[in-house]
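Chemist: Structures incoming, each one as structure tokens.
Laboratory data are not the source of any read-out in this text; all were calculated from the coordinates shown. Nothing here was measured: the structure is a model prediction, and the numbers come from that model. Cβ atoms are built from the backbone, for glycine too; each structure is taken alone.
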Structure 1
Amino acid sequence: MDDQQLSVSSLLSEFSTRLNEIEEKQRLIKDRLLLVGENLVSTKEDYEKKDFEFRKKISEIDSEVKYIKQLSKRIVNELENFARKEELMIIERQIKMFQPIEFARMKDINRIVKKEMQDIINSKNEENLKDKSIKNKKDSL
């Protein structure tokens, strides 16, 4: 029986040793699995942060594009209100023909008319005087 006990005891001891080794391997696998899980979680969090930043940048770019579109539409609409170079040239020629600087004021016209009237009266008076002097000379002859 001693032999049997010894063999049973050695088998139990071997079984116990193998069981301990299996448990140790299982703990190592469990630790590795936890590390892989932590790495997976941290990687997922990093990707989520990057995804959030990308989405934020995309929305900013989208709003900027919308603003640029609105601005370009406003510019196109305002372009209709500007005069073309040819139109300005036509207006410039008309102003040169019109020459508003050379127009006279009413005071100036009245002064010129009075002066001309005075000159006409003076010239008529001179003619009358000449005629009278000629008549007087004829009479005196």
Structure 2
Amino acid sequence: MTTATVKKIKSVKSPYPFEAYSHIISQLPKEDGGGFLITFPDLSGCMSDGATEAEAVANGRDAFKAWVSARKDTGKEIPAPFYRPDTVPEVSGKFVTRLPKSVHAKLAERAKAEGVSLNTLVLAYVAEGLGRKAV
């Protein structure tokens, strides 16, 4: 059995405050334990959750600090706040798409393995993908 090596990362201060970044709070389905998910459109992969919206925001602050510190530790820049919800057209938050059966099966299998719903898994993948920037 191999043991994982844990790297200690020094906590650093962000060049932009937490409050400067837009965040999105979404309710999680009851089958995934309920609660709320917080994501940051400008910060790829930075997310957290909590039983209440306030707890999700508090945990989001911790995730923000950890994300900034890890980003700095890898020598990457911290992106400036950009996303503004008032510039996004009115949307319902729901869309329907068709997938090849093989892709649907792989997603369902992964969701089961992760212990989450298919919707939650796809939401996490979409949020991660939207946060990626071209190099």
Structure 3
Amino acid sequence: MGTRRLGRELALQALYALDVNPLEMRRFLLTFWEQNPSPLEARTFADQLIEGIVSHRLDLDALIKSKAQNWSLSRMARVDLNLIRLATFELLYRDDIPKKVIINEAIEIAKKFGSEDSAAFVNGVLDEIPVPEGKAD
């Protein structure tokens, strides 16, 4: 498994844990990394994702809510929602990662961590997220 895939999977697990049991971020991350020892590069990438998503969560959630037709955020499975947050953050704020890579990674992670329908659901919502001009495909 690649470093960034591992980082995304770790970030998803951390975001899910924070969603279920909100804690102060610094304390949470210390505990999370103690319980999930990981290569430094994957951990660094995961930390960037986690911190970015947490700091932009209100904007991310508003955008996701506006694009997820007939779905409120509260009705979405926590894994799916956090994976959509993660990919949306990357689409909007990570210029170094092509759109196709972000969406493909989200679909593969959804297959691993989500339900039978997660990959299609995540793909459907992400297809509706507008990406900034100039973002590579």
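Chemist: Kindly point out which one of 1, 2, 3 the value 37 was derived from, the read-out being percent of Cα pairs over 25 Å apart. Walk me through the numbers before you get to the answer.
Modeler: Values: 1: 79; 2: 37; 3: 20.
Attributed to the structure labelled 2.
Chemist: Matching task: 1.6 is the computed value of distance in nm of label points 7 Å out along Cα→Cβ at positions 54 and 78. Pick the structure from 1, 2, 3.
Modeler: 3
Chemist: Right, here's the next one. Looking at structures 1, 2, 3, which one was helix-only ellipticity at 222 nm (-39500 (n - 2.57) for each DSSP H run of 4 or more, over all residues; to 500) calculated from, given that it came out as -33500?
Modeler: The correct label is 1.
Chemist: State the single structure among 1, 2, 3 that was used to calculate distance in nm of label points 7 Å out along Cα→Cβ at positions 22 and 46, giving 1.5.
Modeler: It traces back to 2.
Chemist: Can you say which of 1, 2, 3 returns 2.9 when distance in nm of label points 7 Å out along Cα→Cβ at positions 38 and 62 is computed?
Modeler: Label of the source structure: 3.
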